[in-house]
Each structure stands twice: as structure tokens, then as C-alpha cells.
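Listed after this line are the structures, all set down as C-alpha cells.
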Structure P
């Protein structure tokens, strides 16, 4: 199973992405992640959820090979699966702490950007390679992590930002050595778990209620352009080049 839930400490659930080699999730994986996060938040005794991953990176986004192999159905499924997973992190009844190591790309940014708190390892990088993959999306979530013009440069160039940079902006709470990442996430979770569970749940609900951007509607708007690029045929060339490990035709 690419998604595993652990409950090793009182009041704290741990949802783990474990899908080698790069934690790129297929359609079923995104839905499984959504279900796991929501289920962890519904446990009355839980007061925080840690979202983390095994391996050298947090999440490389969608499984592009699945989309190339299955076409429209897989693209629609990936769009809806990502929407469900990002929304689950945002709507989880308790705070979600994302513990990010290595690469956090595409859908990984969607997850981290919708988390309540982020801790990261020193080697963590955050980026949206979507323009190079014939897609758009998760700029909604990246804009929660970096300033507006920095977000635009990252989308256009597909170049990532470091955890240290995001810590400077205040969107990453702590940057620690990789071997201390899980411990750092638990330290934050335990601070939250020491609070009244009723108040923490209402705090999460109230903070979502005052967000200046409706992240669900904003992200759904972005996804429409992904499908437009797919129908136009431009996206297929970008995805094929990625799968074939060659330079894409960028004349269109």
C-alpha cells in the first residue's frame, strides 16, 4: 500500500506516503491519501496529524506514466484525485503538519501548501515543474508558501525553492537535519496535542473560514487549463518527452 497510517502516540496520527521510487502517486494513491487524512482527523482522540513520506523525497506529484498509458480517464482521475487529497489536508478536522524531505514537487506542493504547519529537512526543495510537463496547477498552494512574484517566477521557470528560503518567508516553521525531521514534526504535534481537542478543532475551522482565497475553487480553476492543454495536444508532447527522457518540442 502506498499510504500507511500509524498511531504510535496519544492524540497524534501519522499518515505516510511510501510509494517508491519517488512517491509519485497514481489515481488510486491520491484517493487513498485523501481517505487516510480525513479518517485520521475524524478520530475523536486525535489532535494533530503528521503527513510525511518514506524515501529520498516527500512527493514527486502525479504518475505521469499512468496518464500517458491511459489517456483521458487517467488525467481526469489524477485531477480529481489530487483535488480530493489537497482538500482532505485542508479540511482535516485537526491541524496537519507536513514533514518534508528531499523533493516536494507538483502534487507535493499541493499537499504541503494546504498543510497547517511545515517542517522540512535541510535538503528539501519545493517546486512546480508543471510547465515542463504540459500541465498547470498547485500555484494556488505555492502562493501560500512564497510571495506572489516569487511564485510566478517559479511557475514560469519550473525552478524550485529551498527549505531555507521558505523558512525565511515564514511558511516553513523549522528546517532541521534529515535524521531529525520526524522528531521535529512530533515536537510540534505534541505541543498541539497538549491543548484542548475541542478548541483545536474549532481553531482549525475558524482559520479556514477566514482564508482570503478559496483554495478549492482556485485550484479547480487551474485544473481547467491542464485539461485544455491536454485537448490541444501540447501536453502530450511534454509528458512523452518526460517519459522518454528527452527534450520536449517547445515550438507550440
Structure Q
């Protein structure tokens, strides 16, 4: 059994002291690949260094997180992404998108940054990893407008309704990124996922954030991905092996990780 954690920020300082133990425990819990979405140019070096030190398990992305977007850094950060993918092998453009939870005043520039990064992804045949906190409509409207056969991706940390799930599925080459929220008692996500095809689901932790029950509120780590997979198997009333096989197949397909 081989799981893929499709979204984890293990290059952050929260993991500096015990990264070797975290990797060991991840592998012991069947997580053999961990994908690293970037935040901004400030975290690029840490991310690349981690990937170089553990080439068998970590895979990097290039992107500007919407919470990091500003009028001052916008051009520099977009140029940084273009340069990065020209000299380093990136598996995706992410994480990118729109966040209206923390700051709604930057919506216009967030939209611009999102669109420019989608174009970079299309030009380089890379999938996109989408952050959409309190901004599903604003985010998917842009994706729907720019979508074509050269665009694929995942709506990271999906917690929406069945209607929203189906709207993503209608994009054809997009997946739902499902994490610890699936295990929360009153999230309602279990009812949505019960009616969503496993062929459109990939798994993630978003470590160090959003730990699954019973570790909610504590630092999240990739080994907890197995808890999420077990919950998904319970909701779907299928075997854990089936969940792992299908979600791993989906992740390998989206991010071209099969080699």
C-alpha cells in the first residue's frame, strides 16, 4: 500500500527539529510520496533544499500563495516562478488562488496573480493547486473561464457542498483535495464525499495545519494521511486498499509521478 500526501508544508520551521523522524513515521504509515506546494520566494530555498536532501519522497511546486500577494511584490514573485520552473523540475504551480478570509482588500491583485499563474501552468503543461478560502465562486469562475484541455489541477482542502463538488468535476481534469476536515464530526463533508466519485479524489494533510480527529488542534504530519484514508474507506463502505489504490492512481495521473 502506497499513499501520496499531495499537500504538505514540511519545509516550514515547525519541522526543523524532527524532519527525519517525520519521514520515517510517514513511510511506516504507507506514505511514500509527499508533495510540497510553495508559499512565496521566501520559502523557495527551504523547499528546494528539503527536496534535494530527500529526493525519493519530496516533490516541489512553484507558486505564490494568495495570502502573500501584494501590489509591491506581485511582479517580482511572478518572475520568480517563471525563473524557478525554467531551472528546477516542478510538478505543479501551487499553491495559488484566492483567499478572502484574511484580507478582502487585495481581491483585485489576488485575481491578477491567480490568472497569471494559471497561464504559466498552461504554457508549461503543469497542473495547478488551488487555495480557495471563503472564495469558491471567485476562484472557480476564473478557472472555468481559462479552462481548456491543457489545464488540470486540484481544489486543495475542499470543504464545500455537493453542488460545488460537481462544479469542479465538470471541469473534467480537476480533483478534490480531501484532508483532515473529513474526520471532523460536524463538517458535513462526509455526506458530500459519500456522493462523489472516488475517481475525483486525492488525499492531503496540509501539514502542519488541519490535523484529523483525534489530533485536531495539534501539529499535523504526513503519517496522519492514513487516518484520512481510513475515514474515506468507512464513508464509501469499501476497503482501505481500494481507497489507497484509487487515490494514489489519481495523484500519480494529475502530477505525473508514475516514473
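Values quoted throughout were computed directly from the atomic coordinates according to the rules given, and no laboratory measurement underlies them. Since the structure is predicted, the reported quantities are computational estimates derived from the model, not experimental observations. Cβ atoms are built from the backbone, for glycine too; each structure is taken alone.
Annotations
- Label whose coordinates, when Cα extents along the principal axes in Å, for residues 183-230 alone is calculated, return 47, 27, 14 (choices P, Q): P
- Comparison of P, Q by mean count of other Cβ atoms within 10 Å over residues 23-30 - largest value held by: P
- Which of P, Q leads on mean count of other Cβ atoms within 10 Å over residues 175-182, largest value: Q
- With helix-only ellipticity at 222 nm (-39500 (n - 2.57) for each DSSP H run of 4 or more, over all residues; to 500) derived as -13000, matching label from P, Q: Q
- Percent of Cα pairs over 16 Å apart, for residues 143-206 alone - structure with the largest value, from P, Q: P
- Origin of the value 24.2, where mean count of other Cβ atoms within 10 Å over residues 55-62 was derived from one of P, Q: P
- Per Kirkwood radius over Cα pairs in Å, for residues 87-126 alone, the highest-valued of structures P, Q: Q
- FRET efficiency 1/(1 + (r/R0)^6) of positions 15 and 79 (r between Cβ atoms, R0 = 30 Å, to 0.05) derived as 0.90 - corresponding label from P, Q: P
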